[in-house]
Structure 1
Amino acid sequence: MEYESSPVGNEISCVMHGVPKKILLDNNFLEKSLLYALKIDKFTILKVFRHQFKPQGLTILVLLSESHAAIHTYPEHDSLYFSIYTCRGEFDGKNVFENLKKSFRTASVDIAERPIVVSPAINFVKA
């Protein structure tokens, strides 16, 4: 049987503010937290890319069967950027976001979320 993804995916993009510096500088904790949040939401992790910037900052990109997730840290601003795009459905990825927000002890979040229509046959209007 051939797999067919949902015609509507979901994109979450946010900046988490007020993240404790200790968390932002702990690259292993950041990566483990992201991978754990993806695994408990049953995402299929294909590959992990990680780059440490000098003197500080980290980018983690996770290639998923269902698309991708990323974290970019800004320790000098006590913040990090998180994004996920998933093709599993319109509201997918929220559990990953909520788990990370809790793990990173975020003070506040600027978030954007939107459905992504990948099929021209779908006439999708968000109310």
Structure 2
Amino acid sequence: MDIKNEQSQLKKLQTRRQELLASLVLPPDGLPGSLANIYRHCGGKTCHCYTGEGHPCWTLTYMVEGKKRVDYVSHDMVEEVRQRVEVGNAYKLGVAELMALNAQIVWLERRERKRREAEEKRRASS
């Protein structure tokens, strides 16, 4: 990669980082994990679920201190939980992108610094 291309890429990455920093707002009611619609069997021999697909219910799956948690979500709370999960996951994706940008910027800045140091060393020896 040539110098101008690296400098252009560095500028683009820094611009995107500033955009992300301006748009990322910690959601106070965001939730981690995923919301899933599952079907459970109640076990009643006279219930339709005994031979059918089961009763629909919702679960929220997430991690706490390295352990998976699965909580049931009542039908009246599904939409609220879904929105909170979407907000929380969007924030997590934004932070992940920000960290990846920071890594790329550090790498390009290090290359630029080494290039300048080598240039200064050549000038000093001339």
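Check the numbers for distance in nm of label points 7 Å out along Cα→Cβ at positions 51 and 83 across 1, 2 and tell me which is largest. Don't skip to the answer; put the middle values down first.
On the way: 1: 1.4; 2: 4.3.
Looking at the calculated values, the largest one is 2.
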Exercise for the section: Consider the structures 1, 2: one of them gives 48, 33, 24 for Cα extents along the principal axes in Å as calculated from the coordinates. Say which. Expected result: 1
Practice task
For helix-only ellipticity at 222 nm (-39500 (n - 2.57) for each DSSP H run of 4 or more, over all residues; to 500), the calculated result is -6500, so let me know which of 1, 2 that is.
Solution key: 1
Handout entry: For 1.2 (distance in nm of label points 7 Å out along Cα→Cβ at positions 91 and 115, calculated) the corresponding structure among 1, 2
Key = 1
Handout entry: Structure responsible for 41, with relative contact order in percent (Cα under 8 Å, 6 or more apart) calculated and labels 1, 2 on offer
Key = 1
Fill in the blank from the handout: Candidates 1, 2; distance in nm of label points 7 Å out along Cα→Cβ at positions 27 and 43 computed = 2.0; producing structure is 1
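By the measure distance in nm of label points 7 Å out along Cα→Cβ at positions 11 and 35, tell me the structure among 1, 2 with the highest figure. Provide the component values of the computation, followed by the final result.
On the way: 1: 2.8; 2: 4.4.
When distance in nm of label points 7 Å out along Cα→Cβ at positions 11 and 35 is calculated for 1, 2, structure 2 comes out on top.
Readers should treat all values here as calculations from the given coordinates under stated rules, not as data from a laboratory. Given the structure is predicted, the values throughout are model-derived calculations rather than measurements. Cβ atoms are built from the backbone, for glycine too; each structure is taken alone.
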